[in-house]
Structure I
Amino acid sequence: MRLLSPKQTRFLKNLRTCRIIIMSKIFAVAIGGAIGSVGRYLIALGIERFGRSSFPYETLTANLLGCLLIGLLWGYFEKVPLSNEFRLFLFTGVLGGFTTFSTFARENVQFLKSGAPLHAVAYLLVSNLFGLLLVAIGFIISMKFFRAERFL
C-alpha cells in the first residue's frame, strides 16, 4: 500500500479547497442570476399592464433601471467592503440576469428586418446614452450620500 507524500497530500487538499471556492462563486452567480431574471420578468409584466407596443419598453426599462442600480451600487461599494462572492452575486448574477443586452441586440436587428431603421437607431441611442448617464448619476448619488465613515 502506497501512501501519499506530504507534498501530494497538500496538493489534494488545496485542490479540494479550490473546488469549494469555485463552486461557491458559481452558486452565487447562479442564485443572483435567477433573482435578476425574475426581476426582469416582473418589470416586463408591469410595463405590459400599460399596454402593448411595437417598441420594446420592457427591455429598455430593465436596462436603464439596471444601469442606475449598477451605478448606485458601484458608488456605495466603493465605500463599503464587499466580499468577492457577494460582488459576483450582485453584479454578475442579479444585475447580469436583470439587464438584457442580448435581447436588446435582437430587438434592434428585428427593427432593421421589419424596415424600421429609425426605431433601431432611436433605441440604440436612447439605451446607450441614457444607460451611460444613469450609471454616472447612480455613482455620483452614491458618492454623495453614502460616506465610508457611516459604515466603519
Structure II
Amino acid sequence: MKRGLTPLLATVILLAFAIALGGVVISWGKASYTPLEKGCEGVSISLVTLQGKPLICTQGSNVQFTIQNDGQTDIDHLTLSLLFENGLRSSTLERAIPVAEMVKSSAPIPNNLGKMEKIIFSPGFSGRSGKNLCPKRGFAVEDIEVC
C-alpha cells in the first residue's frame, strides 16, 4: 500500500503545480494585453445632415464635409481614407473637435486616381501613450455628390 501511495501523491502535487503555473501565465498574459482601441469607448463622430441630406460634397479638387463630435471625449485629429477607382489615399486633419461641437472642413482630392468611391472617417484623440486612433468609432460615406 505504501509503494502505491507515494507515486500517486507525487502525481497530484505535480498536477496542482502545473495548474497553478498555468493560472499565473494566463493572468500575466491578460495584464500585458492592451486592445488596439483602448480608451475609445467615449469617442464617436457622425456626419451632419440637413433636411435628411448629408453635408458632404466635392467641389473642385476638395471634398467638403461637416461632422459632429457626438461622443464624450474631445477629438484632436481625424484620419480620412479615400478610396478611388485607381487607388487610395489617406490623410490626417489635425483639427480639434470638442464634445458636442460641429466642424466644417475640407480635404484635398488627388485628381490622378479617378472617381472617388468612398471616404472613411476615423476619429482620434491624444492620451498618455500618444495619439490614439479609433477606426470603429468613425463612419464611411459613398456616393458623394458635387456641391
Among I, II, which structure scores highest (criterion: relative contact order in percent (Cα under 8 Å, 6 or more apart)) = I
Kirkwood radius over Cα pairs in Å gets 18.1 when computed on, of labels I, II, structure I
Across I, II, distance in nm of label points 7 Å out along Cα→Cβ at positions 28 and 60 reaches its greatest value in structure II
From the coordinates of one of I, II, helix-only ellipticity at 222 nm (-39500 (n - 2.57) for each DSSP H run of 4 or more, over all residues; to 500) came out at -26000; that one is structure I
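Coordinate-derived values only; no laboratory data. Quick caveat: nothing in here was measured; it's all calculated off a predicted structure. Cβ atoms are built from the backbone, for glycine too; each structure is taken alone.
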